[in-house]
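Structures follow.
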Structure I
Amino acid sequence: MKYTRPEASVLSGRARELRLSGAELLDDLEAVMRECNGIGADWMPVVMTKLCTKLNPVMEVPAAIHDRRYMTRGITRSDADLEFLTNTLKVIKDRYAWWNPWRYLMMRRAVRYYSYLVMFGDMAWEEAKKKK
């Protein structure tokens, strides 16, 4: 799944609006269109990344920042992964009120996806280093 220029612009604007860590990485729309693929690994079939993105809209902007982090220098993989979790929790808190059960369901899901990054993100990190 690749983003169009208008979609990349929306991601960038939303990241700025929420003051997410790494929001400036989405200002380069060409890089977003080239490097960001929604939620999921680059090797996953497009249909799967589209499905994961549709089922987890609160993770879409943090995932774009995370994809860009993997392609930039000056950050460790563990810091990039933790930034994804922190940004996702911030989006969830913005989207769902404290009394909404979805807030807590999505927080648990965010932690689960973070654990996937920690356990299985090494292949993506190494591929990104090769592309640099």
Structure II
Amino acid sequence: MDEQNQQSECERGWCRDCGHAQTAHESSGPEELICPSCGSEMVALDRLNKRDLVMFRFQEWLSEVYTSGKSGPSPGGAASQLGCDRSMIDKLADRNILEKSVYDRDGYYVVMISDRSIKQAKANKAKRGKWTDSGED
């Protein structure tokens, strides 16, 4: 890591209280990073312990999922909403009819099916009797 990247990582921290990873408040000193969101002390990203690093990575993934509009229920929840078997959710995700986001890191495995793709699949099923809006089944 070059010196400039190392310096920027030191100025960025993760707040255990609010879960935000961001640049420290402008009034922070080099040894004490203050969270601009809640005012608590943050931990520099290059100094996260193993437990905090796991939480940081998961929150980073979750934030990306929400920001990209891919948030939603688990596959079981999606099956319940669509009124189909759980195995059908995997088939629809494999065919890119349902958007699936997967977190598989640090011994944790979390899957989400996007609300928007569930909504589209429901609309297609009501309109055409099929999960897609094409001629496919």
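See the values below:
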{"read-out": "Computed 23 for relative contact order in percent (Cα under 8 Å, 6 or more apart) - originating structure among I, II", "value": "I"}
{"read-out": "Comparison of I, II by Cα Rg over 2.2 N^0.38 Å, for residues 57-120 alone - largest value held by", "value": "I"}
{"read-out": "For -21500 (helix-only ellipticity at 222 nm (-39500 (n - 2.57) for each DSSP H run of 4 or more, over all residues; to 500), calculated) the corresponding structure among I, II", "value": "I"}
{"read-out": "Entry that produces 3.1 once distance in nm of label points 7 Å out along Cα→Cβ at positions 73 and 89 is calculated, selected from I, II", "value": "I"}
{"read-out": "With mean projected area of the Cα convex hull in nm² derived as 7.3, matching label from I, II", "value": "I"}
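Read the figures in this text as sums done on the coordinates, not as results from a lab. In this text the structure is predicted, and so the values were computed from the model without any measurement. Cβ atoms are built from the backbone, for glycine too; each structure is taken alone.
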